[in-house]
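Asker: Got some structures for you, see below.
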Structure 1
Amino acid sequence: MSKLPDGPQIPDWLQLIYWIANPLKYLDQCVERYGDTFTIRLTGSRTLVILSHPQAIQEVLTAPPSQFKSGERNKLLQPLVGETSMTLLDGKPHQRQRKLLIPPFHGQRINSYSQLICDITQQVASQWVIGQAFTARTAMQDITIQVIMQGVFGLGEGTRYQKLKLLLAAMLEVTASPLRSSMLFFKFLQRDLGAWSPWGKMVRRRQEIYNLLQEEINQRREQPELMGNDILSLIMSTRDENGELMSDQELQDQLMTLLFAGHETTASALAWAFYWIHRLPTVRQKLLEEIDSLGDHPDPMAIAQLPYLTAVCQETLRIYPVAFVIFARITTSPITIMGHHYQANTALFACPYLTHRREDLYPDSDQFKPERFLERQYSAYEYVPFGGGNRRCIGAALAMLEMKLVLAKVLSDYHLALAQNTIIKPTRRGVGITPENGVPMVMRGQRVAKEPKKPATVNSL
């Protein structure tokens, strides 16, 4: 039997504490001591092999999907997204769900959301008060959740919409810190001790969300004229190979998965972007010059093509990828990765965070330098913020478009500043990473153009 790569020999329970409390620091320590490939052991889990070399990631992501299963390792997400969620499926069930859910997130369908994104951003930003501090991540979550609910699900404004919006935000706050996130990793904390207990509160909120989703499903069945081109309408009307429609449970779980994955990660990424842009004046200046060069009321698709804006978004996702590790691939048969032989039932984790910190790929990797993406084209195995293979995030294109349009809209219309001139560190939020304290900011005023903007000109603030 092949020996697994080396890794820390401290007790499993202590490794799990490190993994929950400060995963990026733990990964940095491990890669410094053990190199590109190492193992970690977490209580209640099999030994995990962490991979960060681009060649290893390529060999994993280009292997036949049948070589791995991933759903099993994602079971910790079940309390959030339900047991029939696409993230928990493998094989044909996963392939069928993915094929169904991909179309609304690509091509012209994505472009059709652009004006909605701009309008929602304007609506949220208009509530900011000059001189009053606000938290960037909270504001961004307000935007991203509305984009998902209106643009992807086709949910109209109303009582149900407002209830869903508040309930989802409240439910996700249950795992908003490393301590709270520990509930996802320790089964003994997943006990419903009543409405005031943390787990009991989350369970009840999730059920309320499911009830509201069921109301929407029932209403569309009773009123077919409400069916449109949104994802809810599509999955409600799609039949499997046996001619069967999705069950109500399957519908609810897929919606919950998209609600959870479709706005949490983008909100954190946008908060990081606002932090870097306002911490580094030259970055903000270059962005404003590029955005202003389009003139007043630019076409959203023209904004999406701006090279420096694109590079800023790419660098944001490089330096602190929200998904710092890619969902595990568990081998179904022996496989060789970069010359190392792994037996069946081995859990392989690709780690974008460590890959993105390689000095041979990204010199001065701890510094925010958007220019690196204008000077070099990185492969899909050197830059992996959205994962890859048959598990690549289906909402990657929407996330990038949303980041660009939100940043451009806010920067062109408002003069913001960091509320505190301090270094903001990453912290765990659920299964991902988010900026500590959410990036407190303050609005200094509006940017008002006194005359038509000209290319490469920055208006006075």
Structure 2
Amino acid sequence: MSSISEIFNEIIKEITPTQKEVIFIKRITEKLKELLDKRAKDLNIDYTKIEPQGSTGIKQTQLKNDFDIDLFIGLDYNQFKTKYEGLSKSKLKKESKKDFLSLCNNWILHSLTLDEFYNPRLLYAEHPYVTVDYLLDDIKVKIDIVLYFDLDLEFIKKNGPITAVDRSPWHGCFIRDELNSDQKNNVRLLKQFFKSCYSYGDKSAVGKVGFIGYSAELLIYYFHNLINLFENFNELYKKPLDYYNRNEKELSKIVHFQNDYLIIIDPIDKNRNVASAISEKAYKYCNQKVSEFLKHPSPDFFKIKPIPEINLANKEDPLLSKIYIIELQNTNIKIHYTINRDKLYSLGESIKANGEKEFSHVDRFGKIIFEVYFEDEKNQYNLAIFCEKPYISETYIRKGPPITEEKHTVNFKRKNPEYFEKDGYLWVETMRDYSNFSDFLKRFVKDKIPDNFDVLNISTAFNTLSSSGKKAIHILKNIVLPFYI
């Protein structure tokens, strides 16, 4: 059996980009900088710098065949400061968004004139930016061009950023300067591991969001190397990682950290938890895989395999009989996949809240657990749902007021002539609106599915139509449920 270090060395050779790839990315970046600079001069627009950020930029922690480019354009905040003076945070955000939109439309989009820059378009996440594809032979490079305010590090540490992306260039500088080449290779291994667990980035199949690139880089920074991280991975949810050396008690007093499952404090901004969005589901599955790897080391743990479709042949499977699927087709390609994802997670939470309890807070269909899985390139979105008790009694016993509260008991008796007394309270047998989860599900989601989705199917797992729907059920049944039931 290979040792862990031998496995790491073997995988590093497979996943490290070639020098040819690095030069290729650099050439595209230089070409873009020239085009953007030329247009800026034509329009008399000032900027502070144009610099590639992210893993393929100044960090250099990218994986082989990762050709995505994040090009950041710095703006001098002092040129906008007077205009924004006195504005509340929400109004400032709105005004800066308008300014960035104007620059995106008039400057950036009109700079991309060469034929190899294909389909330039304006996108929104929290922040408007331009994305464009670079096509050369069989290679397609996705390029995001992002405007930000070029703020001093001390300003950010004292006041926080003006926009959501103002920290990013400082993240790049931190990783560039604080990680050596061996540690950057450890980051590559960690990213590859998370990807093999389907738990990486904002397209994570496990949980709403998986481990992001910056979180992987910081984990290596805090633990120094991958083996040390793996040996402590099962403690991550108990022990916050804070660059500013605050203890757990101090961090727990910060309100916006209190519901975060993992805490990895951003060295650039002490008020930001880099891990705030990382799903508990993603952590638990990765933690299991780390444990398995340490017990039985194998290169297979770093191999990225397609998500399998669930086998629906066994009609007697006790879990499959409790799983339901909502299969949807997105009809508006202008809507960013993260917005669609978030809407479906909200829908899932609503199904869970209303399905687990009656309006009177009496138990309903038992525990409900769901997972969202989407294939953005096909515009297919799925919500797979586990229901502990798909069939329940048509009635339930509803608790009324204490018999000592005369005013309330009079009203209760008038409305519920079939009441009875027990243990000092009034009670009544009440008809449920739904005793079949399938009926509840179809009715409940009818007016709650966003308008940009066509409903392809709402059914039990056994009647799933699409490949992506079957993958959604596989993720829920085999990856998520083992930790929750």
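Throughout, read-outs are computed from the coordinates displayed, never taken from laboratory work. These numbers come from a predicted model, not from an experiment. Cβ atoms are built from the backbone, for glycine too; each structure is taken alone.
Asker: Computing distance in nm of label points 7 Å out along Cα→Cβ at positions 191 and 407 for each of 1, 2, which one ends up highest?
Answerer: Details: 1: 4.6; 2: 6.5.
Largest calculated value belongs to 2.
Asker: Follow-up question, since we're still on this one. If helix-only ellipticity at 222 nm (-39500 (n - 2.57) for each DSSP H run of 4 or more, over all residues; to 500) is computed to be -14000, which of 1, 2 is the source?
Answerer: Values: 1: -14000; 2: -11500.
Matching structure: 1.
Asker: Of the structures labelled 1, 2, which one yields 81, 65, 49 when Cα extents along the principal axes in Å is computed from its coordinates?
Answerer: On the way: 1: 73, 58, 43; 2: 81, 65, 49.
Here the read-out was taken from 2.
Asker: Who wins on FRET efficiency 1/(1 + (r/R0)^6) of positions 7 and 231 (r between Cβ atoms, R0 = 25 Å, to 0.05) among 1, 2, i.e. which is largest? All intermediate terms of the calculation are to be shown ahead of the outcome.
Answerer: Values: 1: 0.05; 2: 0.95.
Going through 1, 2 one by one, FRET efficiency 1/(1 + (r/R0)^6) of positions 7 and 231 (r between Cβ atoms, R0 = 25 Å, to 0.05) is largest in 2.
Asker: Follow-up question, since we're still on this one. Of structures 1, 2, which gives 23, 15, 4 when semi-axes √(5λ) of the Cα gyration tensor in Å, for residues 167-206 alone is computed from the coordinates? Write down the numbers at each step before the final one.
Answerer: On the way: 1: 14, 13, 7; 2: 23, 15, 4.
Corresponding structure: 2.
Asker: Given a value of 17.2 for mean count of other Cβ atoms within 10 Å over residues 223-230, point me to the structure among 1, 2 it was derived from. Write out the running numbers ahead of the final one.
Answerer: Working: 1: 11.6; 2: 17.2.
This figure was derived from 2.
Asker: Where does the value 3.8 come from, among 1, 2, when distance in nm of label points 7 Å out along Cα→Cβ at positions 295 and 391 is the thing being computed? All intermediate terms of the calculation are to be shown ahead of the outcome.
Answerer: Details: 1: 4.8; 2: 3.8.
Source structure: 2.
Asker: Hey, mean count of other Cβ atoms within 10 Å over residues 15-22 derived from one of 1, 2 reads 18.4; which structure?
Answerer: Details: 1: 18.4; 2: 14.0.
So the calculation was done on 1.
Asker: State the single structure among 1, 2 that was used to calculate relative contact order in percent (Cα under 8 Å, 6 or more apart), giving 13.
Answerer: Working: 1: 25; 2: 13.
Derived from 2, not from the others.
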